[in-house]
Structure I
Amino acid sequence: MANKRIPSGSGPSQRQLRVGELIRRTLSDVLNRAEIHDPDLNAMSITVGEVSCSPDLKVATVYVMPLMGSVPVEDAIAALARNKAELRHRVASELTLKYAPDLRFRPDETFDRLDETRRLFADPKVRQDLARPDPEAEED
């Protein structure tokens, strides 16, 4: 009998991660080779940072960012949204899933969070706390 339990963990399942990575690679290849019939989208250099899938694999959220700030991220997302059907068709033809996932495009804020983290670590108060010895570590 098949195990029908839904994992109680807070993170994505192994299958969600694997399918998300396959979608990311497929979209990256399609965008890199400029295979879409939209000259505006083909003129943009877009990086696909991450793809997260819903538990039923019917919705894939794609986090994208234009390279080197070549175009505003809103323009890139609008161009991708206009061509969502063609991109979805390309993903469906590459993957062997029961359903082609609905693609939702969002800005990739990973680099902004990295900059904020660096800024926080550069703060003198944080550096002072990091330099202070840990009393719990000395007791061991």
Structure II
Amino acid sequence: MWLILALLSAIFAALTSILAKIGIEGVNSNLATAIRTMVVVVMSWGMVFLTNAQGGISSISQKSWLFLVLSGLATGGSWLCYYKALQIGEASKVVPIDKLSIIFTIVLAVLVLHETVTMKAVVGCALIGIGTLMMVM
């Protein structure tokens, strides 16, 4: 099931980039990000209430709150930068560079979470990096 959800995530992310590039024309990138964020907020809370998960709020630990808030700030920073880059650059170049986050995530997973990385993952990261360079040059 995780694979199907991950593939759907990739499809939605692709749609996000194309729809945003069309929609952002003539709109301040920060305003566009705020509008997108409001839609995400409404949709997210809708899912919380639809699945009756709102009762779990009181059981969230302080540590989880801290890291969820920090994650939200990182997401906001990512979205603001992404929308500005998308507004002034070509989607076919902005999106591959944005996906370098895969490499950064793996490096941080090793450094912060002490996850182990296989040689296959290292080769994959190198290929992603090389592929990204080839697409944006």
Structure III
Amino acid sequence: MCIVQEAEADEMWSFVGKKEQQYWLLHVIDHRTGKILAYALGRRTDEVYRQLRKLLRPFGIKRLYTDNWGTYNRHPQKGEKLVIGKRNTQRIESKHLNFRTRIKRLARKTICFSKSFLMHSVVFGLFINRYEFGLV
């Protein structure tokens, strides 16, 4: 693992079965390279964010760019500066567009959708491992 000076964090909405069953991809990317450092899937809750933060500990992030979702403020990390605003999150927002373009079940108006959270997370995991980490 390497030390990451700056990172971007954001969340992306999707659904399973019907639009009332929302699931979120919470992920963090390296601000310099755009590579995904870690991700978590689940409801948009503090608990899912805490799971994501556990995965990020080895990176030693010094500055985190993000939007104004309250969870980021409620769970600050020691030695990390939180910068709120859209100015420094363009790369992660662009990654959302790539996800929605490449994974049809994430497009907002489509007939392709996941019927179970398990399949939803498997599709995400396979895609991220293949295209971001070069695995599989």
Among I, II, III, considering only relative contact order in percent (Cα under 8 Å, 6 or more apart), which has the greatest calculated value?
II
Computing mean projected area of the Cα convex hull in nm² for each of I, II, III, which one ends up highest?
I
With helix-only ellipticity at 222 nm (-39500 (n - 2.57) for each DSSP H run of 4 or more, over all residues; to 500) derived from the coordinates and found to be -10000, which of I, II, III does the value describe?
III
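FYI, it's all coordinate maths here, none of it is from the lab. From a predicted model like this one, the values you see are computed outputs, not experimental measurements.
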